[in-house]
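Q: Heads up, there are several structures right after this.
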Structure 1
Amino acid sequence: MTSALDPVIHPVHRLQVCAMLDAATTLETSVIKHQLGLSASALSKQVAALIDAGYVRQDRSGPDSRKVWLSLTKAGSAAYHGHVAALQAIVAQTETTPSAPAPSPGPGQDI
């Protein structure tokens, strides 16, 4: 399976949101905001991009409708896991690529 980096997930805060939702299934936005150290508006912007892509679902439940719960959709989970696989492939490729030999010193240069 060939995976490609997902341009929607690639920005670091969106990747972190997806990672948290993948690990926890459903989280309240204040937990994510606190963990990532983002302002409410910054988190909202990142979450909106994930929702627009169909990767995250947003729900308001319970008596306090101000609380917003987020979860990955099936498409979001697949995209996140594909993105992680692509990152792992990049790392694996660089780990197996031999490094270039160190340049030898020029005339009159000490090692």
Structure 2
Amino acid sequence: MRSWAWLVAAALTEVGWVGGLKAADGALDWLATAACVLASFALALGAARRLPATTVYVVFVGLGAAGTAMLDAAVFGQALGPAALACLTLLIGGVIGLKLTSTGNQR
């Protein structure tokens, strides 16, 4: 279960650094963005030690993409129409399906 927590944390920090790429305007902002980049990959690598690499990659990218879309809507005013919301729902549903069917060596 800890590997899944690491994977979710990796995706959240990915959203952080992608948001940082858009919003950073000073040295401290860029430093925080770089720290999120390093943290996201370190956490994903930690999860990959115990979960199948395919699962880690798909969940990392899927949650990161969904989180980034939601961040864009909430913070940067990007409109999400019905089709985009439907796609995000499918994406999150796929991630949940992978979690429920994962057979990785979870320590």
Structure 3
Amino acid sequence: MERKTKTRKTRARRVKKGYETLAFGGIEDAVRLLFCEDLKPEDLEGLDLYNVAEIRRPRGGGMEIKFFDRIKALQCLERMETEAGQPSLFEALEAGARALNKGEPDET
């Protein structure tokens, strides 16, 4: 039973890390790929294309790159945190604002 719980927690951490990478990860390598003239297979090995959902080369030439939806990744992260009993990002920000305003005179 303990092993299943540990496996589930490990999987949840990996999923959360993946969503965080989709939500906050960079796209520099994808943009570099888009403007690359002479591309060799070995050039692809070092590129971070985690956020890329699809790459297409249309018949007319050029290249299309589609990225995963960052907003959906953020929504999934928020849902995971809510299900885990952690406050949502909005709730955490709201609580922080209340804590900062505690004890200060109201400016109205």
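Q: For relative contact order in percent (Cα under 8 Å, 6 or more apart), which of 1, 2, 3 scores largest?
A: Max of relative contact order in percent (Cα under 8 Å, 6 or more apart): 2.
Q: Can you say which of 1, 2, 3 returns 34, 25, 21 when Cα extents along the principal axes in Å, for residues 20-83 alone is computed?
A: Numbers: 1: 34, 25, 21; 2: 38, 37, 10; 3: 47, 26, 14.
Traced to structure 1.
Q: Which structure, out of 1, 2, 3, was distance in nm of label points 7 Å out along Cα→Cβ at positions 12 and 44 calculated from, if the result is 2.4?
A: 1
Q: If percent of Cα pairs over 24 Å apart is computed to be 51, which of 1, 2, 3 is the source?
A: 3
Where a number appears in this text, it was derived from the coordinates with a stated rule and is not lab data. Just so it is clear, the structure is predicted and the values come from calculations on it, not from any experiment. Cβ atoms are built from the backbone, for glycine too; each structure is taken alone.
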